[in-house]
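Chemist: Below you'll find a set of structures to go through.
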Structure I
Amino acid sequence: MEILNTIRDVENYINGKFEKNNHLRLDVLSPIDGTKISSLPLSKSREIDAAVNAAKQAFHKWSSITLKERVQVFFKYRRLLEKNIDELSKLVQLENGKTYGEAKAEVEKAIELCEFAVSMPQIIVNEVQEVSKGVECKVERKPLGVVASINPFNFPNMVPHWSMPNALVLGNTMIMKPSELVPLSAVRMGELLKEAGLPDGVFNIVNGGKEVVEAICDHPDIKAVSFVGSTKVAKIVYKRATSNLKRCVALGGAKNHLLVLPDANPQMTASNVVASMSGCAGQRCMAASVMVGVDNIQHIIDKMVEDAKKLVPGDTLGSVISSEAKKRIEEYITQAENDGAKIILDGRNITVKGKEGGYYVGPTIIDHVTPEMSVAKEEIFGPVISIIRAKDLDEAIEIENGSNYGNAAAVFTRSGGLAKQVIQRASAGMIGVNIGVPVPREPFSFGGWNESKFGVCDITGRGSIEFWTQNKKTTTKWNPEAQTNWMS
């Protein structure tokens, strides 16, 4: 990839500058072919201290200008994302392993997230009311101060934009911790934000692993933390951050159920289910993981297999993130087979010619899965779908409700009445009807239920405004001659 010629080793970005340190460095490998593309520092808590100090110094000036002035930076930044979309897409592809089309769609979503951020002056209008004769109450949204965002590997460009534009436009300053597996997109974010005119210190990047996350959760001057990753780590981050009296919204994993009814449109359903389970190599929290087939849906399964066979690893199907991920996914498939499930399309032991060092798992469809099997209960995070058979809709909903997770669920049917039952009874925060990846678009916010999300508010859309701000209430009276009563 020609973009390799422009990549350098990753450094922390603090107070508008990339700063080298002498810490142990971690190699960054491209999952496309396993080659080294960069390295990053395994930073310590003192780098968090330095970033927080820079953010604290920048906060007063940044928060004191008007909301309308702050969004001007993001109008320019959005244009820079559009101008550099090809480079940014190739960067995502290189460090994450997505196909180019998937990577470009990710950057386009980041642009949409910025569009919502710049609309804030039209959304946030301070409330003012005369509550008694001569007495006025006003409620204003005020920033929290220094905040932090901890991000996963699966969307190196989009997920950081879930938090960064809204938090900054609302007047906060930020410390961002990218995944150590995909740090390159964050580097370009910092560079483009500076080019757009963001003042130094408002946005800072600290790279590293567990020690950096712990330092973020523990630092007394960080007021709020957003996290996206596995449920196991989300619980740890949420408990640690809130025990230190911070706000925290932590998005975890998922086990999304797609309920397929016998009256569903066969072609639309098959293509939607396959796209949902295989898009981004299944490495997304909105991916289809379990298909619950109600009654006779064999004709749809046959069509799914036919469509999935057309996916070509290394071409129309991207890689998974690491050799460890590939091994773990294939172990799940083997375990399902040992448990008595039937592998009707097997994606194990895939090697791509010319990319022999890459990490590829082919599309995998596992039939006759039972609810107690590991592939039915645990997040696999690969291009794998398990099929559970149900005799009727009640049993299908009971299976969906039995999951510990609650990110998304979908139903495929031509019946509005049956779809309504699923909408009302499914235990998930985001529901799709004949849509395999029911991601809300702005201004609607993203967030699941149960063990897919910890904390109040959502991370995007209108729900994020409450998270990143606090209310200031002012009551004023200027006319001493007005009658005094209990309200004044």
Structure II
Amino acid sequence: MTQQPQVTNLINGQKMRNGQTSMDIISPIDGSVISNLPMSNSSDLDAAVAAAKKAFPLWSGMTLKERVQIFFKYRQLLEENIEELTEIVHLENGKTRGEARAEVLKSMELCEFAVSMPQIVTNEIQEVSKGVECRIERKPLGVVACITPFNFPNMVPHWTVPNALVLGNTVVLKPSEMVPLSAVRMGDLLKEAGLPDGVFNIVNGGKEVVEAICDHPEIKATSFVGSTKVAKIVYKRASGNLQRCVALGGAKNHLLVLPDANPDMTANNVVASMAGCAGQRCMAASVMVGVDKVQHIIDKMIAEAKQIVLGQDLGPVISQAAKDRIENYITEAETQGAKILVDGRGATVPGHENGFYVGPTIIDFVKPDMAVAKEEIFGPVISIIRAGDLDEAIQIENGSNYGNAAAVFTESGSLAKKVMEGASAGMIGVNIGVPVPREPFSFGGWNESKFGVGDITGKSSIEFWTQNKKTTTKWNPEDKRDWMS
């Protein structure tokens, strides 16, 4: 793969190689080393926070409309550089170029929401008594931090950074150490768009930096996206240090398929949801609950999955460790009595034999207590559980510890409504395999898929990234008619 420049931190507008140690960045496409990043420490974070704190008065003192102008330019730069940004995501994450391009397009959409803030964030004012006015203004928190995962190296930082910055905060970003290249270009383009130095900072690294973010007394809020295991730790540690925190975790999304569902559309949607982005997304279909007689749909799913060309339609998973873990889940399910209808184990791509590929995998006759039915696999694997009726299917979905998404495939409005009301998930789809809300609607799950109050995208993010200032004024000393006077 194409060699990329060495990764740097971004502190006060300056690129620097902080950290005592470094780590190679491996492209999952062929296992080659494409770059290297510094493994920063708490001292490096301190420098980034100090820069952000110094930049805060000037940045927060600008009007909302002034801040937005920078993001109009930034969104234009994303469009102008979309081919380069697409290639970076492809190289570091392994997504197909089509998937990588779609990710950058979503980042542009997220910027479009951020620049709409002047139309959304308006102050409230009311005459509450004769000559007495109350006013509410939204004010930024100060220095905030965003910790982002490997699976969407361009999009997920755009879930948080544009909104947090437009609302007047200054930001420290800690991207996944496996995919830091997209974040570096984000910093370059924000600076080109006119963002002042210190307003946006990047600190690369691993666990030490995450812990330092959670512990830092000058960081007012932290957003996190990653596994549920780590989300719990981050949420407890950050909130225990009196930070605001919202931490998005993993998922085990259930797609309930009814006999009356459109066979072609359902098979296509379920397989695309399972295999898209190599299954490495928290909205991927992980369990299909087949209600009663759905064999005709399963047959079409098998045909759909077998048409997927590995390396062309389906990219690799992120690492050799991920490949091994996913294949172990498949083998364990087979040992426990499940039937492998389409087997993605041992997959290779000619010319990229050292890449980390797992083919699309469909496992039937899975029992709810099997690991493949309960645990997040994060690969192109779907488990089929058979249910006798819709009540049993909803009960199976409700039994999951997670609650990111659920979907139902049916032609019946009343049955769809029953799932919409009964599923224990924050995002519901009807005849949609990946029910991601679009702006201004916010992204966020329930149960062990999210920790904290509110979301970090859409309108809900405004509450998270700001605080209310209430002002009461009186200019009529002669009027003493009620208690407020």
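Just so it is clear, none of the values below were taken in a lab; they were calculated from the coordinates. Computed from a predicted model, the values in this text were never measured in an experiment. Cβ atoms are built from the backbone, for glycine too; each structure is taken alone.
Chemist: If distance in nm of label points 7 Å out along Cα→Cβ at positions 100 and 412 comes out at 4.5 when worked out from the coordinates, which of I, II was used?
Modeler: II
Chemist: For distance in nm of label points 7 Å out along Cα→Cβ at positions 156 and 308, the calculated result is 2.0, so let me know which of I, II that is.
Modeler: Derived from II, not from the others.
Chemist: Quick one: FRET efficiency 1/(1 + (r/R0)^6) of positions 68 and 420 (r between Cβ atoms, R0 = 41 Å, to 0.05) came out at 0.70 when computed from one of I, II, so which one is it? Don't skip to the answer; put the middle values down first.
Modeler: Working: I: 0.45; II: 0.70.
The correct label is II.
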